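Once you scroll down, you'll see the structures, which are given as structure tokens.
FYI, it's all coordinate maths here, none of it is from the lab. Everything quoted here is computed from the prediction, not taken from an experiment. Cβ atoms are built from the backbone, for glycine too; each structure is taken alone.
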Structure 1
Amino acid sequence: MKPLVYEHEGLRLAAWETGKRPAMVFQHGLCSDAGQPGEVFPAESGWRCVTLECRGHGGSEAGEPEEFSIATFSGDVVSMMEAWKLAPVVLGGISMGAAMALRIAALRPELVRGLVLARPAWMAENAPANMRPNALVGDLLRRLPAPEARVQFENSETVRELAGVAPDNLASLRGFFSREPVEITRELLCRISADGPGVTEEQIRAIRAPAMVIGAAKDFVHPLEMAKELASWIPAAELVEITPKAVSLEEHRMGFRAAVAAFLKRVEGGAAIGGD
């Protein structure tokens, strides 16, 4: 992937691109970076993939933690899309990136020709119950030094619950305790976990772009039932269920890439997707 820099509101934000036009803007999840969508983007599709690393993620400067929000991160992406004349794009995202894509598709539909919402963790509400594990880690890191926070986390009911139902989520949560800088990590976890896309169910149901919602089982933070419900809200959406990470990471990535490749092909060909 080719590294780029986008300067916005006094911050240097890292961006990455690969391939040629047309463009898919593909956003990462909370406390991740451009490598996450890069692993599941079908490079053989010939499409151009562009990922802007959100404030405090990857190579992007953080700025003021008080500004961390799904709305702020989405605004940065919209600004980049407009400055680089990318739109209309296929807009996609994983987890937090899906919430950003959902917000942009609802509020700026002219920028979006297709929508990919992968492993969604939000619909219309703020602070959904499935974000409680992330919020717990953020709270512990706010109150305690990282080693002590990790010990308290390991003794929590959350660990006992996730070990059985969502081991991949548990592995990600454990990784947050060593993510640097800890001051940024804890603010991201607390603030984004309490946030939401800032759009209503009515606005989501009004999205007319062809859409694909990708979900997987064995995932507490990104519930498969949420993916199913979100797909039912968007008129031109299809649901694709892929292998859970907890079952096979390689099969998960292969299924993800295949689903995105098929969607891009259909969008490029102008075929109808989803709906009744």
Structure 2
Amino acid sequence: MLNHVLVATDASEASDRLVDCVRGLRRVGSRRAVLVHVLNVRDVGGLYERLKQLALPRLERQKQRLEEAGFEVRIEIPLGYPAYEINRVAGEHRCSLVVLGSHGESLMTEALLGSTAYAVLHQVRIPTLLIRFEITAGNGGRRCRVLCEDLFGHILHPTDFSDTAERAFRYLEHVVQHTRERVTLLHVQDQVRIAPHLQYKLAEFNRNDQSRLERRRDALLKHGAREVNIEIPYGSPTGCILERARRGDLSLILMGSQGRGLLAELFLGSVAHNVARHAPLPVLLVPAVR
């Protein structure tokens, strides 16, 4: 299900850290990887061959790191527009997961998600794992830390029981079968939808959704999950998911990228969009079938 990984790299120190995170995907059955460094046609001009040769040594070192972890690896350095080329290469090689780096809040608040990652998310047809970079200043320079320690140690799975959320749950089952780690299932009772006219039915909604989450919990336990918790907060879906993510005991958010009630043409739903931008930990987004 996650056998073939596309890793978007820019041949930088940060992307070296990203590659180290990808090594951890061996735990969930990843076996092949393609390292893609797109030289932006807008910026390169006639220097493509020269820039390609300059990037190759670092990409070869990244390739070696993945091969040491057991991956079969190839390198692609296309010329074009990054978001388009990443999606094209993913389709050409039948990749099952795209891995991207995204900037953390400590880098720049106006660009929490890099423009390339943002564009890819709106076009990609396969699951996408966003790995958060944290850039800090100190000791006379800037340091990069990648937030992917123990990537599958405790997974948060927000669900609204939509078709896309069900598809995301299939991926969660796959991950749990391989890792046997902890999971928290989260369903937010949307205050905007419920208040004020359906407030009297909140207890009924909670009972019904508790039952649905318990069935998912039982399925995950059968797949070997070490522990499965259920949480049903009341409030804003985005706010509740982010508040839960910031408590510090989670390692990954795995969720669908389009929920109920969104226009069909909106590939990335507003909740997933905001979680991807602001969550302080990696996010694995599973798109709707298109």
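As an exercise: mean count of other Cβ atoms within 10 Å over residues 80-87, calculated from one structure in 1, 2, equals 15.5. Which structure is it?
1
Compare mean projected area of the Cα convex hull in nm², for residues 56-119 alone across structures 1, 2 and report the one with the greatest value.
Evaluating mean projected area of the Cα convex hull in nm², for residues 56-119 alone on every structure, the highest lands on 2.
Have a look at 1, 2 and say which one yields 3.3 for distance in nm of label points 7 Å out along Cα→Cβ at positions 128 and 208, as calculated.
Here the read-out was taken from 2.
Once FRET efficiency 1/(1 + (r/R0)^6) of positions 184 and 256 (r between Cβ atoms, R0 = 25 Å, to 0.05) is calculated for all of 1, 2, which comes out largest?
Between 1, 2, the highest calculated value is found for 2.
One of 1, 2 was used to compute Cα Rg over 2.2 N^0.38 Å, and the result was 0.95. Which label is that?
Only structure 1 yields this read-out.
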